[in-house]
Structure P
Amino acid sequence: MRIWAYEARLLLRSKLAAFALLLLAALTIGAVVAGMAEVSRQRAAIARIAPAQAEDIGAIADWVVKTKDAGSAGYYTFHATWDAPSPLAFAAIGMRDVAPYILRIRALGLEAQLYDGDTFNPELALPGRFDFAFVLVFLSPLFVIALFHDLVSGEREAGRARMLAALPGTQRRLWLRRGALRFALVFAGLGLPFVAGAILSGAAVMPVLAILGLTAAYLLFWTVLAVLVARTGMGSVANAAALAAAWLVLVLVVPTLANVVVDRAIPVDQGADIALAQRDRVNGAWDIPREDTMRLFYAHHPQWADSPPLPTGFHYKWYFAFHQVGDESVADQARAYRAGLEKRSSAASALGWVLPSVGIQALLTRIAGTDLAAQLAYQDRIRAYHRRLREFYYGYLFRDRPFDRADFAKTPQFKDS
């Protein structure tokens, strides 16, 4: 242990090394704090849903009870859905930075509501929010470069290489010890703040260990690359330049080009196009015979086909029916859109096997529950809830049942998984 302590003192006597390690620790702490603050903000926003929802429903109920019209209740009542962040979401914010984690929906057409905020594939995207994943993927290689670029060449340039080579049987152990010490200090600068954040967030042990393992593997990749460059016999400045160029290519240039290639190879329409198509179909329903709309609706929902005929005037069951017909008219387009996103995500995961930065980002967001799969799972929960809402209101609309204040309490409630 004494020799390790001596090596540590020798390393920290270098102002560059000491500054690099302190800066890395400070950046990681800042990233963890920023990530936890964002997750806390999201949790606070979700916590405000229940009282705000109760207040809205109370006001709507005061108005609906005058007519006891279920259509008015279904039309004016918004129902909140939410996707609570996982305990490790602070480490990799992922899609939670660009996709909605709270969505208020009505029992009307869902597609237009769902795609008002579009979804995209972030696995290959360039840096986003400042979080642990950002520091690990984009910044930590620079600190590995700073500590390893002159590991051997620095001794040679200082004139100590021949003396060290003359020591019997110790040269290999010396370089291994110095390399391991630098690796351990960089890993500690990243890992300790992350573990502290995970403990404060109540994260499970296995996912934390998985992220630590990914951190070690990513640092090892850059360490091995730095050692291979050092074996070329170039000077310290040349080593640093070569490693910086490798960082630029592997972390920024190639992932960006890969993103462009994947987007062009797997074209995907925008979610806004689905919303627009659905709205066009809904708006067009005002110009076609109501019986045609109801015939289309009953074809897919025969359980309501025995509903009494439409009255001469406006009836909400026709209004709700053509919203549902509008949704069904773009169902194939919505499935194609989702399939395209999943293909892009699969392509990104495949690229992760040859581009460590892409692979690490994808794995971090997957473990943190902030990737595309998590966002699509949230959409699935919204769709299931919307179906329950529709069926609930249909039971009143198509049976001409009055909707009173007590019926608001019977409305299906959304439950996050």
Structure Q
Amino acid sequence: MARIIIVGGGAGGLELATKLGRKFRRDSKNSVTLVDRKASHLWKPLLHEVATGSLDAGVDALSYRAHAKNHGFDFQMGSLSDIDRERKVIVLDELKDTSGELLIPVRELEYDFLVMAIGSTSNDFNTPGVRENCIFLDSPEQAHRFREEMNNQFLKLHANSGQESVDIAIVGAGATGVELSAELHNAIKELRNYGFGDLDSSKLNVNLVEAGERILPALPTRISSSAHQELTKIGVNVRTATMVTQAEPDGLTTKDGDKIPAQIMVWAAGIKAPDFIKDIAGLETNRINQLVVKETLQTTRDEQIFVIGDLAQCTQKDGKFVPPRAQAAHQMASHAYKNIMAMMNNKPLTNYTYNDRGSLVSLSRFSTVGSLMGNLTKGSMMIEGRIARVAYISLYRMHQMALHGTFKTALMMLVGRINRVLRPNLKLH
């Protein structure tokens, strides 16, 4: 008998729970439990679209409880507070409603195998004022907060309240910052079709601030340069080699003493694991609270605990760390499944090797740029435009197929086509 608990229902955690649930659906000796503090799942790379209203989270979000029922695993809603490795139990905090009333008391769940897949949060590097004044696009709730503030600013501008423009500052020119910058300009174009005919890109001032020498620093220079040109073309003010030292209610202050005015500020610079993970249960962690794992994805101090996704510091043979990307989480989920099955059958475990399939960045409806890597391209091939857009969308389709299978994913694609006709292009309520 094996009790498998997966903590975290992000891309990797939910895919692993689904695969194990299907495997043991009719096996009463083994059980699979997914734990998450939220009731529903939304693919994290889509949060910038939720923030601008290009995507309706109410339509695309997936209920953990319903998905668990359909795929043979159990779902427990709650937040992890501790791990007792000797007793092999995890402790979940009490669950309260918005008014503070107790819904579920503190619980303990027993495990034989534990998979940690909590993911990451934004890293503010202890920059003064960031926590108080900036939005972090880490969750649907934060994305909804951004959309509400954005819509309020556009309403004020439309009402001729003396405001000349909507100023938005985004710190961090990784994929999230770059994609959000482009989506904002798409949003203001779409709003013109819904009674805001006086709004145009000249009244939207987006500053994309990056401390490094170029945007998309994790990607090849040619992709970074192409994205930079596209952003400049649509009106984004890209400011590289600019370090933010403080965030205030009315804008950002840079290391050079410049002030970047903004009514809305987004912090998308760097990641870290949640603070409570630091040294949890005596497990080895690094400076950004990630759990250090062996190449088998097991923690260095407990072979019964696996870690996947952004939470894992996994070192490859070349000495480089596996990057915090959705494709890595997807690959780790598949490999953790194989190794858990191997342990259950007393077979040797295999080492995980990250296969970089390339990187794609969506600039909304304006363009898509990136590179593909693998056997078909025989190295790295830069792509952009319509082909890149199709490849970008296919990443989400792969995630859906891992969760729902080919037939249901095809039906979802059909429903998406129908909704393009029935629903507005922007979420307006």
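A few remarks follow.
- Label whose coordinates, when Rg and Dmax of the Cα atoms in Å, for residues 94-221 alone is calculated, return 22.8, 82 (choices P, Q): P
- Which entry (P, Q) yields the derived value 22, 41, 24, 11, 3, 0 for P(r) over Cα pairs in 20 Å bins from 0, in percent: P
- With relative contact order in percent (Cα under 8 Å, 6 or more apart) derived as 16, matching label from P, Q: Q
- Comparison of P, Q - label where FRET efficiency 1/(1 + (r/R0)^6) of positions 22 and 182 (r between Cβ atoms, R0 = 30 Å, to 0.05) is highest: P
- Among P, Q, which structure scores highest (criterion: mean count of other Cβ atoms within 10 Å over residues 102-109): P
- helix-only ellipticity at 222 nm (-39500 (n - 2.57) for each DSSP H run of 4 or more, over all residues; to 500) derived as -10500 - corresponding label from P, Q: Q
- Comparison of P, Q by distance in nm of label points 7 Å out along Cα→Cβ at positions 190 and 214 - largest value held by: Q
- Structure from which 1.2 was derived, distance in nm of label points 7 Å out along Cα→Cβ at positions 62 and 326, options P, Q: Q
Rule-based calculations on the coordinates, nothing more; no lab input. Predicted, not measured: the structure shown is a model, and the values here were computed from it. Cβ atoms are built from the backbone, for glycine too; each structure is taken alone.
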